[in-house]
Structure 1
Amino acid sequence: MGIKNLLLYAATCAVLFISAACSSADSEQMLPRAIDEGLSSEFDQVFNDVRNYSTNEVHSIVVVKNGKVVYERYEPGHEPGVRHILWSASKTFTATAVGFAVQDGLMSVNDKVVQFFTEEELPDEIHPWLAQMSVKNLLTMSSGIEPVHAGIPRYGVNYDWAKTELSQPMYFEPGTRFRYDSYDSYLLSVIVSRVTGMRLDEYLDGKLFKPLGITGWFWESSPQNYSSGGWGLYLKPESFTKMGQFLLQEGVWNGKRLLSAEWVREASQPHVMQYAGSDPTPEQLLEYSKDDKKCGYGYQCWICPGGGYRLDGAWGQYCYVYPDKELVVSCFAHSNNTKLLRDSIKEHIIDKL
């Protein structure tokens with residue numbers, strides 16, 4: 001192939017690549033955009049703060065104020081049409097699926113967890129605390145089950161995740177303490193599947209993804225073919241941001257109510273404090289009120305100081321919702337210093353709007 005033909009071939013490939021990327025992005029129904037209000041350089045500082053710390057990366061940030069995108073930035077390789085893993089930010093989608101199932105009259109947050117599982121999945125002897133555990137306890141990470149994050153191989157075909165989780169020792173009485181456990185979220189996924197007759201992600205596709213115009217999503221599953229629930233959802237930046245806007249609008253999208261406002265309000269309130277079970281001093285309580293890891297936990301979401309809450313995934317997958325500010329901030333990243341990232345987002349974005 002001659003130089004001229006080689007250059008022509010390369011240019012053609014580049015055009016096709018760009019067209020494909022644009023097509024992927026355009027297939028997503030976009031949020032309205034607003035004129036730049038002159039804060040871009042301030043918002044850009046988040047990228048600089050994190051990049052200055054070792055090899056940390058911010059992949060994308062989208063800011064929505066008063067229902068319109070006022071800032072967006074995507075680093076190379078993480079363009080608008082590229083989906084990104086949410087890690088534990090997936091949990092809030094699982095909780096939202098529970099909300100739809102409750103709204104459909106298929107279940108209640110007060111239902112006992114054991115009623116949704118078979119004798120083969122439950123221990124031979126059911127601990128009294130396991131018997132009293134409710135769906136709400138799973139939603140609020142207060143199930144009382146001793147977490148086994150390293151004890152359940154995620155993709156081993158011979159492991160039943162629900163059976164293994166339910167067979168773990170009970171650590172405390174449900175509802176009395178906070179203990180983060182991603183397999184609490186997985187149990188919610190199984191429960192939603194059993195009351196709806198479909199996988200949780202398929203149920204959400206009809207209830208949430210399609211109405212919001214969320215496309216190209218993917219959710220990992222267990223060997224038993226249930227959505228993993230506590231992790232494994234992949235979305236494009238626009239999709240992640242729209243979830244925050246949907247919650248800010250308390251379940252309304254394009255003027256149509258999809259999910260009850262009561263559910264969204266209940267889900268975004270603190271139901272258990274991360275320090276529950278301890279006896280903090282007044283000085284400690286004052287410090288906790290400023291700590292975004294100690295301000296309480298809702299239904300699979302973290303409460304923030306100042307009246308907001310966030311979807312929160314490992315290595316910096318965040319979607320902040322501040323109803324009083326009419327503000328949504330989404331972030332995809334890979335950071336080993338997530339506190340630095342959260343502090344930077346607060347200083348350079350949330351506090352500026």
Structure 2
Amino acid sequence: MPELSQTTSRKSDHIRINLEEDVRSGLTTGLEHFRFIHEALPELDLKDVSLSQDLFGKRLMSPILISSMTGGTADAARYNLALAEAAQAAGVAMGLGSQRAGIENAEVQATFQVRRVAPDILLLANLGAVQLNYGYGLEQCQRAVDMVEADGLFLHLNSMQEAIQPEGDTNFAGLLAKIESVCKALPVPVIAKEVGWGISSRTARLLADAGIAGIDVAGAGGTSWTQVELYRIEDESRRRVAAGFRDWGIPTSESIRMVTAAAPGLPVFASGGLRDGIDIAKCLALGARLGGMAGVFLKAAAVSAENVVRLIEEISEQIRICMFGVGAADLTAFKQNHLIDLKGEKHGG
């Protein structure tokens with residue numbers, strides 16, 4: 001079926017472009033404006049600083065999310081297995097790439113299936129929310145979860161990508177009610193996820209009222225999917241249209257602050273342009289539960305699972321030292337006014 005081959009080909013394009021091209025947003029995350037309040041007397045032993053937490057019934061050893069990336073191709077299968085092996089070894093969460101290709105074509109489902117190498121991790125399935133307006137419903141959401149034995153489901157919101165994508169699905173009308181129906185009926189938590197343009201206060205309130213169990217802000221400052229799609233467009237006029245949106249979106253730091261204020265108590269994941277453990281630590285101090293990265297892990301997975309584990313360990317150590325440096329023994333204590341911005345205002349969860 002042409003539709004199926006088109007989906008798989010698009011996924012292969014996305015992997016290649018992310019590895020080879022400059023697809024960065026024209027914006028920054030805004031995290032560079034924040035500094036930790038250094039405590040010269042932390043009254044802690046570094047070895048006693050704990051990065052662990054319980055989330056959606058799983059014990060996580062570090063507040064790191066291997067963010068959703070890929071699936072549906074032979075390369076994707078290799079990368080996903082390496083990422084999952086590393087997640088299991090390090091005790092961190094992992095999100096899978098959009099499983100639409102697996103829903104449409106049983107032959108590629110194996111490229112998403114990683115439970116055999118990661119039996120204990122918090123694993124999140126993934127579908128595009130807009131597909132609920134294109135024939136998908138509770139059945140397909142359940143199939144995505146069952147396909148990978150997931151603990152929850154990401155419904156990703158990628159309106160700008162769909163608007164630029166040559167074959168994009170752009171009908172986002174009436175989507176909230178359908179998301180609410182899935183939240184009510186699906187037996188696992190449903191987490192809303194942007195893909196690089198951030199979640200606003202208004203959207204966060206709407207999603208929280210609809211029953212969403214968590215929000216991944218995926219703010220601006222990292223990969224711009226309009227840039228990714230630009231590299232797939234052959235028509236020069238459409239390429240110029242796409243290029244104009246490199247600076248679109250809500251920076252990650254601002255989106256975290258919007259969502260935590262608009263939907264207090266809802267678990268927030270921070271992603272979008274995070275470069276290292278210090279960036280993740282800033283997001284945690286702003287109120288996030290997890291910090292997600294994609295591209296750096298994809299490049300590490302192209303080498304080996306061991307390379308991904310080493311990267312997770314380095315990032316975790318940076319987070320631990322940040323917590324030590326402000327005198328926070330655990331993640332709960334870390335969300336208590338440990339940041340200042342350039343105006344000297346304090347911020348915390």
Structure 3
Amino acid sequence: MQKMLAMQVGKARGNFELVEKPIPEAVGNLVRVKVEACGVCHSDVIVKDGLFPGIKYPRVPGHEVIGVVDAVGPEAKNFSPGQRVGIGWHGGQCFTCDSCRRGDFITCDKAKICGISYDGGYAQYMVAPQDALARVPDALGSVAGAPLMCAGVTTFNALRHSGARPGDVVGVQGLGGLGHLGIQFAKAMGFHVAAISTSDGKRELAMKLGAHEYINTSVEPAARTLRKLGGAAAILATAPDSKTMHALIEALGAGGRLLVIGAGTDPIPVTPIDLIMKRKSIMGWPSGHAMDSQECLEFAALTKTHVMVEEFPLEKAADAFEHMMSGKVRFRAVLKMT
């Protein structure tokens with residue numbers, strides 16, 4: 001039996017373990033993928049610390065996967081060996097719940113999550129249902145493409161469903177792994193982009209990425225600057241700071257939306273009056289299904305989106321995870337397979 005290297009977590013709150021495992025078989029509707037790159041996402045802490053009920057250990061994390069189809073099961077008709085594919089957070093759907101019957105696969109009642117429901121991309125090979133796979137354009141490199149399978153599709157999807165139109169003012173709060181993609185996507189979609197941060201440290205970078213305005217909230221409230229521009233049609237909140245998100249509600253124009261994608265656990269303080277008078281709303285956005293990811297990859301390739309990453313070998317996955325959790329990775333960490 002052929003073996004592969006994988007980095008697994010043996011138990012909740014356990015350490016990463018570099019192990020040899022059998023290369024998984026492509027049976028049924030499963031597709032086997034030879035992994036080329038896998039992003040290290042903050043959500044991988046769910047496996048590391050056992051934050052979801054029912055996770056079966058040992059488990060291989062990783063849901064920002066780019067690789068090449070290596071084998072297909074007899075029921076997998078849509079992919080062939082040699083195709084470049086990606087697998088993201090949304091790892092498959094049931095097709096029978098009410099959400100799936102409406103075509104809203106990302107809110108499937110029984111959705112699988114890559115790297116949580118089944119072994120993910122911290123490995124040389126993995127298998128996934130064919131409905132979880134996105135095709136990867138040739139123009140996009142594997143290392144650059146990996147973070148787009150979660151961080152990318154989340155920002156891309158939230159912006160394109162925001163209701164904002166070309167020329168509208170759109171704010172991007174936070175300039176990290178999500179925000180640096182949000183600025184670029186918002187610019188490419190034709191929005192008037194305002195980057196929002198708490199210092200001047202990322203002003204030059206934000207302007208290079210395509211921001212038209214830079215707001216340092218330690219000097220001037222974002223609401224004051226954005227109201228001068230007529231108010232924001234949408235603000236993409238990427239940094240999980242609920243107090244900062246609350247302050248941004250005032251910066252929205254009539255009908256404006258606060259798009260929350262920075263996942264935190266603290267409540268956002270808001271009063272009914274904050275929302276009613278100008279028809280404002282707060283909206284969350286949960287990643288995207290496989291076709292959303294595929295469209296994000298295609299858009300990123302078309303617009304030459306610059307994904308900023310730090311590379312680590314698979315054997316250094318624990319270091320990459322700790323580096324990411326400590327905040328020392330400025331943008332995205334990616335495991336590159338050898």
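Overview of values
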quantity: Value 148, calculated as volume of the Cα convex hull per residue in Å³, for residues 84-243 alone, assigned to which of 1, 2, 3; calculated: 3
quantity: Origin of the value -6500, where helix-only ellipticity at 222 nm (-39500 (n - 2.57) for each DSSP H run of 4 or more, over all residues; to 500) was derived from one of 1, 2, 3; calculated: 3
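No value in this document is a laboratory result; all are computed from the given coordinates. These figures come from a predicted structure and were not determined experimentally.
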